[in-house]
Structure P
Amino acid sequence: MSQHSTAPFDVRSENRDGMIIAFVSGEADVFNSEKLEAVLTPFIAKRPRRLILELSQLTMISSLAMGKLVAARKSMALHGGEVVLVSPIVMVHDALRRARLTDIFKMTASLDEALA
């Protein structure tokens, strides 16, 4: 039996001025996409004006995880909120670009820019 080995997936968060900042790290692969959804759902339920996903420590993202981001974006839009993606590494940014998600998400190079 083979074991799945990946960088530990983790999300830590903080609230700031009506916004939720989620620091996402590890691999958002097919094994962790449900975990990503489980973490994002309560954030969205709080109806923040902005959900900021800080991605500088995210080492990979699967298409399933990208789907969870799109669903989060749609849910946030229902109450006038937005999702902002911050500082993805080159490999993650390239995956988002290939999926054309860089066209629909607001993306910033820094957390300060996302908070502005």
Structure Q
Amino acid sequence: MAQKRSKYVIRHLRHKKLQYVQLLGGKCIKCGYYKNLAALEFHHKNEKKTGENWRDPNFNPEDCELLCSNHHREEHFPQLNDFQDETNILLSQKIKQGLDKRKALLSVVESVDNMEIV
């Protein structure tokens, strides 16, 4: 009996999220991604939140933007947007300085450990 209820709840939540997603245009506002419902997320436009989670009864989708999971992470962690480029540049510099690739990579990892990225 509990298993049938669980399927009902899952189906209900999926339908509810789909309604919110459709209300917000059905795709990521930055890249247009739309393929997987689980990869679409609600980003609050401002800090004042009325229902933080879309499952919350007070959730208002009009207070949100629809983003794919990648763009949502970039929105919340802008300090890491150029992180990969910076580490690749650092690695190239170490190799040009004459370090073999393994030692250069270890040096970059050590440098990254010392960075303040959060």
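Which of P, Q yields 64, 37, 25 for Cα extents along the principal axes in Å, as computed? Mind showing how you got there, number by number?
On the way: P: 47, 26, 22; Q: 64, 37, 25.
The structure behind it is Q.
Which of the displayed structures (P, Q) returns the greatest value of distance in nm of label points 7 Å out along Cα→Cβ at positions 16 and 80 on calculation?
Values: P: 2.3; Q: 2.9.
If we compare distance in nm of label points 7 Å out along Cα→Cβ at positions 16 and 80 over P, Q, the biggest value is for Q.
If distance in nm of label points 7 Å out along Cα→Cβ at positions 32 and 88 computes to 2.4, which of P, Q did it come from? Could the numbers behind the result be given before it?
Numbers: P: 1.5; Q: 2.4.
Traced to structure Q.
Which structure, out of P, Q, was FRET efficiency 1/(1 + (r/R0)^6) of positions 72 and 104 (r between Cβ atoms, R0 = 35 Å, to 0.05) calculated from, if the result is 0.60?
On the way: P: 1.00; Q: 0.60.
Attributed to the structure labelled Q.
Which structure, out of P, Q, was relative contact order in percent (Cα under 8 Å, 6 or more apart) derived from, given a value of 23? Each step should come with its number before you reach the end.
Numbers: P: 23; Q: 20.
Source structure for this number: P.
Given that helix-only ellipticity at 222 nm (-39500 (n - 2.57) for each DSSP H run of 4 or more, over all residues; to 500), derived from a single structure, equals -16000, which label among P, Q identifies that structure?
Q
Here FRET efficiency 1/(1 + (r/R0)^6) of positions 56 and 96 (r between Cβ atoms, R0 = 25 Å, to 0.05) was calculated and came to 0.95; which of the structures P, Q was it taken from? All intermediate terms of the calculation are to be shown ahead of the outcome.
Working: P: 0.95; Q: 0.00.
Label of the source structure: P.
Values quoted throughout were computed directly from the atomic coordinates according to the rules given, and no laboratory measurement underlies them. Computed from a prediction, not measured in an experiment: that's the story for all the values here. Cβ atoms are built from the backbone, for glycine too; each structure is taken alone.
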